[in-house]
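Here, each number is a calculation from the coordinates, and none is a lab measurement. Computed from a prediction, not measured in an experiment: that's the story for all the values here.
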Structure P
Amino acid sequence: LTLTGEIAAPVQLKEEGNKHFQAGEIDKAIECYTKVIKDKKALAVIYRNRSACFLKKENYNNAVSDASKGMIHK
C-alpha cells in the first residue's frame, strides 16, 4: 500500500475541508473532515507504516502499539 494511492483521497478531503472552512462554508468543511475520520483504511496504512519505522529503530514498544492500532482500523 502506498501513500499516493491509498492516502491521496483523505489528504485531498482534508485540504478541501480547510478551503471550505476558510470560505465560511462550515457545513461543507464538517462533511469533508467527517469523511477523512471515517476512512479507517487510510488510518490503518499510516499506523502500519509508522510501526515499520519504529521497528527499524528497534523501538519495539511503539512498533507493537502502532501495529495493533493498524489492525483495529483495518
Structure Q
Amino acid sequence: MAERENIRSRLKKHQLTQVWLINQLGLRGIVTDKTEMSSVLAGTRSGSKADAIIELSHDILDKYEEGSVLVKE
C-alpha cells in the first residue's frame, strides 16, 4: 500500500494529475482510465495489470524527477 501512496504523494509534490500519468502510461503501452487508475491507487484493484501500472508509474515518476519526461503531451 505504501507504493500506491508514494505515487499519489509524488504526483501531488510535482503538481501532476492522474490524467497526466494515465497518458504517460498509454504512451508506454498500458491503456487505463480514471476509474481503473483510482482503484489501483486506492488498493481496491489488484492483479498483474495493477502491478504493471504501479511499477511503470514509479518508473515514469523517476524519469520525470530526473528531467527526462515532458509534462505536456
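Of the structures labelled P, Q, one was used to calculate helix-only ellipticity at 222 nm (-39500 (n - 2.57) for each DSSP H run of 4 or more, over all residues; to 500), giving -21500. Name it. Intermediate values should be presented prior to the final figure.
Working: P: -25500; Q: -21500.
Source structure: Q.
If P(r) over Cα pairs in 10 Å bins from 0, in percent computes to 19, 63, 18, 0, which of P, Q did it come from? Each step should come with its number before you reach the end.
Details: P: 22, 36, 27, 13, 2; Q: 19, 63, 18, 0.
Structure Q accounts for this read-out.
Name the one structure among P, Q that relative contact order in percent (Cα under 8 Å, 6 or more apart) of 27 was derived from. Please report the intermediate quantities before stating the final value.
On the way: P: 27; Q: 37.
That value comes from structure P.
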